[in-house]
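**Student:** Once you scroll down, you'll see the structures, which are given as structure tokens.
Taken together, the values in this text are just the output of simple stated rules run on the coordinates, not laboratory data. Not measured: the values here are computed from a predicted model. Cβ atoms are built from the backbone, for glycine too; each structure is taken alone.
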Structure I
Amino acid sequence: MAERLLDDQIVEQVRDVFSSMKQDVALVHFTTARSDCMYCEETRQLLKEIAPLADKLHLEIYDIEADAEKAKAYHVDKAPATVVAAYENGAIKDFGIRYFGIPSGHEFSSLIQDILTVSERDSGLKPETREFLKSLTEPVHLQVFVTPTCPYCPRAVTLTHRMALESDKVVADMIEAMEFNELSNEYGVSGVPHTDINYHKGTVVGAVPEEHFVAEIRRVVGM
């Protein structure tokens, strides 16, 4: 058994927070046995420690190579990856809320918050943001590059994930910049949070207010 990542105090805090979960949530995790995966083992261990802390939380673990079809269905192309989805009557509903890399440091709070938000099945976004997202006619892909030590990154991650929950046109990824260094370089990430919109068509740097984010998405999609 791997050494525990969460101490007793954190376990009790998380258990207490999860006691308010309304509906069931699935964590669909993709890992790999490849030696070049920096934090695959630790990410899997972290999720295995979180999952038993709520009856409404369900964990499924797959190998990205061995379960290639499953990975393709969730649009997962790198590991470690974790999808936060709804779990209803044994079926999983994917909203496009994804983590690439270990949700550690400040991003641990993002994961916990996302689990609660998905359990509510309510994005909590402003009415005007919801209206805009409902009007989307083309896909929006948000990639939020973060580091575990960045205190502002969770605001950008949870905001984009709420947008994905609200609209089936939006997919939002947290990407741990150091684990996926080549991708960070490709998108010119020099500071975090750095959010790319639709593959170099738009960029938001920093944890900006909801309406600023919406304005940049509007510009990208021409609305």
Structure II
Amino acid sequence: MFKKLFIILICCIFLTACNQKTKPIVLNTNETVKVIDPSLPVVALTFDDGPSKYTKEILELLKENDAYATFFVVGNKVEAYSNTINIMIKNGNEVGNHSYSHKWLSRLSNNSIKEEINLTQNILKSTANYTPTLLRPTYGSVNKKLRGSTDLKIVLWDVDTKDWKLKSSEAIAKRALGSIQDGDIVLMHDIYERSLNALKIIIPALKEKGYQFVTVSELKEINLIKQKMKE
């Protein structure tokens, strides 16, 4: 009943906005209805190397701020954090493939690359009934061999927060906020407490500037719609 009323409310918002100059973009992700204002900036936060003990708190922070992200998970961690993965999906976030054991994919043989990717695909399917469509290559390294070994869409990033290197959450947040622009994909890691704390600075600061937080796949869809609206 509540879900039905919520969808009706969203439809009312949509119809009202349609009478205005800018039409909202309505997205459905994992049964989560999202309304995006195309006149405002969007950003896709992405997290690599998890899940970890900090991921649940990141998910709570995202939910509190009506924000969504893409988590590129390592396959050998999925079973230990199956509950976290399910919450991730239930909350409307996206899950991507980040190999099974974080080996340097572009340095492996074709068969080993496929094994690393397929093991993660299979364990996410069996554990969470979820099949990723995105791949974040380990170490951001891509070559012809890797591209030829998978049908998944390879996703890199526009902004590296350097949270893997910087030890201060304030320094991470400063680097991110000084670089992020409309339509960017941002690289972070959900295995560091400093990244969680930096996110507590980054999200409110970007929201104040009107930013909306979407998944990588949603970002692509929104950018296409924005482009058509300009034509």
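**Student:** Using the calculated result -13500 for helix-only ellipticity at 222 nm (-39500 (n - 2.57) for each DSSP H run of 4 or more, over all residues; to 500), pick out the matching structure from I, II. Intermediate values should be presented prior to the final figure.
**Tutor:** Numbers: I: -11000; II: -13500.
The read-out comes from structure II.
**Student:** Please state which of the structures I, II yields 17.9, 56 when Rg and Dmax of the Cα atoms in Å is computed from it.
**Tutor:** Working: I: 16.6, 52; II: 17.9, 56.
Traced to structure II.
**Student:** Moving on. One of I, II was used to compute distance in nm of label points 7 Å out along Cα→Cβ at positions 38 and 214, and the result was 3.5. Which label is that?
**Tutor:** Details: I: 3.5; II: 1.0.
The read-out was computed on structure I.
**Student:** Can you say which of I, II returns 0.99 when Rg/Rh (Cα atoms, Kirkwood Rh), for residues 150-197 alone is computed? Spell out each step's value before the answer.
**Tutor:** Details: I: 0.99; II: 1.04.
Label of the originating structure: I.
**Student:** I would also like to ask the following. Which structure, out of I, II, was relative contact order in percent (Cα under 8 Å, 6 or more apart) derived from, given a value of 18? Provide the component values of the computation, followed by the final result.
**Tutor:** Working: I: 18; II: 25.
Structure I accounts for this read-out.
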